[in-house]
Structure P
Amino acid sequence: MGLSTYDLSLWEISRRALRSEKLRFSFERKTKIDLQKLSNAISDSAPSIIIEMEKDEKITGDQIIIRNNGKIIGLISQSEPRDTDCLWIPNEINKFWNDFEKRVLHLVEAGYPGCIGCGGPGSNNEWDEEQNRIEFRELRTK
């Protein structure tokens, strides 16, 4: 049995985050995310990765926007973005964040991105965001 669409998306956004030069997470002010904890854990193993936290009051609802050098690389939201360069994960943000932290720390401990063969499931395949969205849409209609 293969991994779920959610699991594969989670691995992919975790790899993208760790390959980033400058990450920025935007979310609603009331969202309870301990970004400092994740930042400290990553810095201990990969000091070249810089994580900034932005609590953007313009962001409303349950969503997280993940940027690398200003470009949106991921959106955790029930609303699908138009840009297919952005990885979309329609999930509840607290569940996503808990899973994301675990995946990122697993990859960091394995030596990603500087290692060979330690990128987790799907790392040897080119990401297909169009197919990812089709699968998420199908899951939502069930």
Structure Q
Amino acid sequence: MIRFIKYHPRSNTYVIEKRAFLEEDLTLDGNVIVGQEVKFWKNLTVTGRLELGKGSIVQGNIKARSALVGSEAKILGNIETVSELILLDKAKINAATSQGDIRVRPGCIINAIKADGTLELIGKVIVRKVEPLTKVVIRAEE
């Protein structure tokens, strides 16, 4: 295993240290917690739940069962989840797709988004394109 990835067998969770740098495609079978400001040059595939740390950058695509994208994280490719996707404040995403619900917090910028469940936009967000048949709920900032 790569030295800055630790594995916790009981919860089947991988933890990637903050400010780590991953140049290759990464596929992990389990849950993944990514520290702050981690840089992925390529794709990230997770069979379980992904928590992407604050300020992390993913140049490729992400696939996960469910995902929490930390504030100010950037995904230059696409993110796809089977169940819920939560985007925290000021995240920047090229394209987001979920077979479940998507929650978008204030300050997020997304080029294209599609939710088979409900797309919840909270506060001021910029979404350039919402795919047809996406149910949208807009809420004021909490």
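Some points to look at:
- Per distance in nm of label points 7 Å out along Cα→Cβ at positions 3 and 35, the highest-valued of structures P, Q: P
- When helix-only ellipticity at 222 nm (-39500 (n - 2.57) for each DSSP H run of 4 or more, over all residues; to 500) is computed across structures P, Q, the figure -13000 traces back to P.
- Given 17.4 for mean count of other Cβ atoms within 10 Å over residues 19-26, calculated: source structure among P, Q: P
- If mean count of other Cβ atoms within 10 Å over residues 83-90 is computed and equals 20.6, the structure in P, Q: Q
- Of structures P, Q, the largest value of relative contact order in percent (Cα under 8 Å, 6 or more apart) belongs to P.
- Which of P, Q yields 0.75 [FRET efficiency 1/(1 + (r/R0)^6) of positions 11 and 131 (r between Cβ atoms, R0 = 41 Å, to 0.05), calculated]: Q
Where a number appears in this text, it was derived from the coordinates with a stated rule and is not lab data. Quick caveat: nothing in here was measured; it's all calculated off a predicted structure. Cβ atoms are built from the backbone, for glycine too; each structure is taken alone.
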